[in-house]
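No lab work stands behind these numbers, since they all come straight from the coordinates. Just so you know, these numbers come straight off a predicted model, no measurement behind them. Cβ atoms are built from the backbone, for glycine too; each structure is taken alone.
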Structure I
Amino acid sequence: MKDDGVRRILGIDPGTAVTGFGVVERAPDRAVRLLECGVIRTSAGDPLTDRIREVHDGVVDLIDRYHPHVLAVEDVFQGRNVRSALTLGHARGVILLAGSLGALQIAEYTPAEIKKAVVGRGSATKEQIGFMVQRHLRLKAPPTPADAADGVAAALCHCLKGTFVR
């Protein structure tokens, strides 16, 4: 297959209840367009093992549908309590596993790195992230819910500061 220089990036904002995602395509001229965004929702009453399997399966489905070159994942930030960080770590683990099994380049960015790349400030609010995602991609409205905008922001962060090795 001929390499046309177009790269697809799957951005993920991990969570065990709601995992936000965004799939963008970057052309050789660096123009970026949104292909899809949304969330993978799990049932709060289900055991954690079932929930992380649903997250994994949802990410594998996105990889199978879009064949991205890169998986851009938001890293755990340190302000959370230990229990939240451990639970989030389970979701991140299955997301990274899905990317690794799909032979994707994996890029991890802290929340502050994503906000700084997309908004210009590492302390941006969810509303500011949504607004700037809308501006960068020339959308009629910000992606909703906010978790979807965060997934798109992770993908945009990679487009704005990442390197492509394939």
Structure II
Amino acid sequence: MKSIVVYYSRPDENYGVGDVEIGNTEFLAKEIIKQTGADEFKIEPKVPYPKNYMDCVNQATEELKNNARPEYLGDVDLKDYDTIYLGYPIWWGDLPMVCYAFLENHDLTGKTIIPFNTHEGSGNSGTYAKLQSKFPAATFKGDGFNMSGHEARTKEGAAKISGWLQTL
């Protein structure tokens, strides 16, 4: 079985951690890659989100309200992958809309999807169930994994990821 970690992670000014060069979700993604040997695809919006946190919040709110599907750079052919670890931050109780743009551009039939996310107090916000209902042709394995963004940046966070991966 071949696996890939597909994720979106935003650097710059992040709630709870300040200005960062690597987004919180990317820390989880890199640790999963390190521990599983999975391939990697980072979803990069064609037009980057604003560096300022509140400006990004405003844009994310508008995208959610308008059910937008922002374009992203590059792509990956998922046909050779059985398992997709799907990572994202929680923005206003949902995935960033650029993640939906990626998912909707791919046939997920028969794929095993293992979601993981970062947040600063909202857990998974029901996104695991939402993904299952939106993509019924895929199989969702486990209960997903969520971690606060500030914890994702620590050694303890890496240990928790390891423990979660062992349950799969």
Structure III
Amino acid sequence: MTIMGFLDDRAIATDLKAQHQKEDILKELVQLLVQADAIKERDVNKLLQILLKRESLGSTGIGQGVAIPHGKSDCVTKLVAAFGISRAGVNFDSLDGEPVHLFFLLVAPEDSAGPHLKALARISRLLKDKHFRDSLLAARDEKLVAKIIRDEDERRH
């Protein structure tokens, strides 16, 4: 399983604007899915509610400046993802209390378990690598982010 297998290049942003609220950053990430034709505009609010409900169970901010918000929804038929970088950092109630800069949003179909969990495991494993995180943070455009992720996918397939 490669990350770029479920992350469309059009769902990558290197300059997320939201700075204060978890909900704002989630809105931006969900809009990236719309931009990539992964979800319909009419499903934005429903998906946002699913993600916020998941966050209320416990933050998906896993520490080291990383968050992997995720959820299951009938608005997708296959696993989809969005990736965003917040230059300012966002208070996301992370486990380590640090602001989050790197966001990987994952949305899986209602009835899927395997791919969803595999993707979560793969992303969290890759993002534990400080060099990989630093490379992503240093990337100034979406094409470079996609290349960094593709290269890492190849290196660790």
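Numerical summary
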{"read-out": "Structure from which 18.4 was derived, mean count of other Cβ atoms within 10 Å over residues 99-106, options I, II, III", "value": "II"}
{"read-out": "Structure from which 0.6 was derived, distance in nm of label points 7 Å out along Cα→Cβ at positions 115 and 131, options I, II, III", "value": "II"}
{"read-out": "Answer label among I, II, III for the case where helix-only ellipticity at 222 nm (-39500 (n - 2.57) for each DSSP H run of 4 or more, over all residues; to 500), calculated from the coordinates, equals -13000", "value": "III"}
